[in-house]
Structure I
Amino acid sequence: MSTNGLVPAFEVGGTHVAAALVDPARWAPVCARPPRAELDPLGSDVEIIRNIARCASAIGAPAGAVWGAAFPGPFDYEAGIGRFIDVAKFEALRGIDVRRALMELIEPRPADIVFIKDADAFALGEWRSGAGFGHRRVVGITLGTGVGSAFLADGNIVENASNVPPEGRVDLLRIEGRALEDTVSRRAILAAYSSLSGKSNPALDVRELSELARMGNREARLSIEGAMASLGRVLAPWLDRFGATLVVVGGSIAGSWDLISAPLWSSLSSAVPGLERRLAMVRAQHPDSAAIVGAAIRACQKGGR
């Protein structure tokens, strides 16, 4: 924790970085809108590291603070080293000591940086002071460039147990012989639309596709609904085994909640009869800051290496 009681933390997403000082008295950022900057996931290691450090340095953390850092995987969270391979993002960080590089560039210099998986940080933040508050068994799902997941029991991350997927990662599951992210992800939804419509538009993103769906475009609606139906079928048995009482959904695709919630809930409910009677599903209460808060929580838990 920092010398003034506030905990500095940042979150790296597929295309952005955001940072904030977090107040542990209420587990919320002191700034309502944490500073945010774009990241090029295909950029060089120098470019990515410098942009993260620039955003982090802007929040005015005190010297010698222990930082929390939410980072996507594959990543060695203990060592702070990138393990990215075949994930179409941040591959320039493969083998890079991200902790050391950021310690040298963030100003003022941190005492340490404690890393946590981005989906775990998101779920922790929502459990502690967001939509998951008061629930004992919460599952966090993030939908964007891929599918992130975290299984929490009384605020503890469950990764190695028979009632959760391997490593607690839904993205390691398969559907119809394919990796889940080949069906449920930004690229998968856009590919489904291209296949259904016979149109290819490199500038199109899920946000624009959602607008088309709202205007009555059948192919756009089906591409989104199909992905959510697949996610529900794969996820439901694990929610049942884990005894989850709440699913909190975040990530950029959750911005289209009006389009994704109904097909996802319908699929969850039909995949495991009776599941809907003991489970609720909500959108993240703090989609822009939950992962930052979760990273700050982990920094306080670990207190540096």
Structure II
Amino acid sequence: MAGAQQLAGLNPSAMARRKKGEKIDGWIVLDKPVGLGSTPAVSRVRRLFGAQKAGHGGTLDPLASGILPIALGEATKTVPFIMDGRKEYRFTLRFGEARSTEDAEGEVTATSDARPTDDALRAALPAFVGEIEQMPPAFSALKIDGKRAYDLARAGETVQLKPRQVLIEWLEMVGRPDRDHADFVVGCGKGTYIRSLGRDLAKAVGTVGHLSALRRTVVGPFREEGAISLSKLEALGHIPALFGALAPVATALDDIPALAMTEAQADRLRQGQPVLLTRDAPPSGALVRAEVGSRLVALVRSDGVALQPVRVFNL
């Protein structure tokens, strides 16, 4: 009854705000645990903050751990910049078993008694560095005729994906726990599947294999040492403490130059109107962050005459 009385005392706008969530803006760099999917992880963080909007900066498989950047509020407008950012992973390749999902979750589809030497593994790595062609896993979030590939694969349908170009910046073997396993670290670009990399590497050294462990350690500007676990986040328990875990919206745009605006110029940008170039303006085609003091106003692009708003932020 008390709850109903409290709700009755709220004006309609306050009731709508409570129903839809609060305006919370920023990034949570979540250290996602093994066994939790990316979408459920986003939902749990959103509920903790009571935020209106939430999204993430790149799917992480349930069997993988590590950095899952979660955008709240206006930070969702910067998700594409995180999706396009470079990523780093640690992974363990298990030799002798190929699996349907290319990781430990799937069914065994092939076996081999062959085990590569350390020298053979190191000799194979250079072929996987640079721009390479990679076939995505059948169990992936890619869409085929509007349906997710993993949904088709789980239904027993044949999944026909096309190979695509991906960038592997570097790839190193960092450990060999036993003859069945090898540990690697890799830096890569957008769209790289580490499960496919492991599968193809095993094949290149004369055997079959799958990933037995995978951890993402870097996503764009977000690094492992700055991440927070879900259990620690939930232990904070209340909004003032949770705010301490929020990274600013502009963190996702750190590699984009900033340009100081006056309040009058900022008001024009907020209204979707261009701002005429000044002498110290960026060259034509350049993308910059328009800021007033330390407050992010908009992403703008120069057309040689004016700064045109590309994305406006309500901060």
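Just so you know, all these numbers are worked out from the coordinates, no wet-lab data involved. These numbers were taken from a predicted model, which means no experiment stands behind them. Cβ atoms are built from the backbone, for glycine too; each structure is taken alone.
From which structure (I, II) was helix-only ellipticity at 222 nm (-39500 (n - 2.57) for each DSSP H run of 4 or more, over all residues; to 500) calculated, if the value obtained is -11000? Walk me through the numbers before you get to the answer.
Details: I: -11000; II: -6500.
The read-out comes from structure I.
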**OP:** Compare distance in nm of label points 7 Å out along Cα→Cβ at positions 175 and 247 across structures I, II and report the one with the greatest value.
**Re:** II
Subject >> Which of I, II yields 3.9 [distance in nm of label points 7 Å out along Cα→Cβ at positions 47 and 239, calculated] >> reply: I
Original post:
41, 27, 18 is what came out when semi-axes √(5λ) of the Cα gyration tensor in Å was calculated for one structure; which of I, II is it?
Top reply: II
**OP:** For structures I, II, calculate distance in nm of label points 7 Å out along Cα→Cβ at positions 103 and 231 and state which one comes out highest.
**Re:** I
Original post:
Once distance in nm of label points 7 Å out along Cα→Cβ at positions 127 and 215 is calculated for every structure in I, II, which label goes with the largest value?
Top reply: I
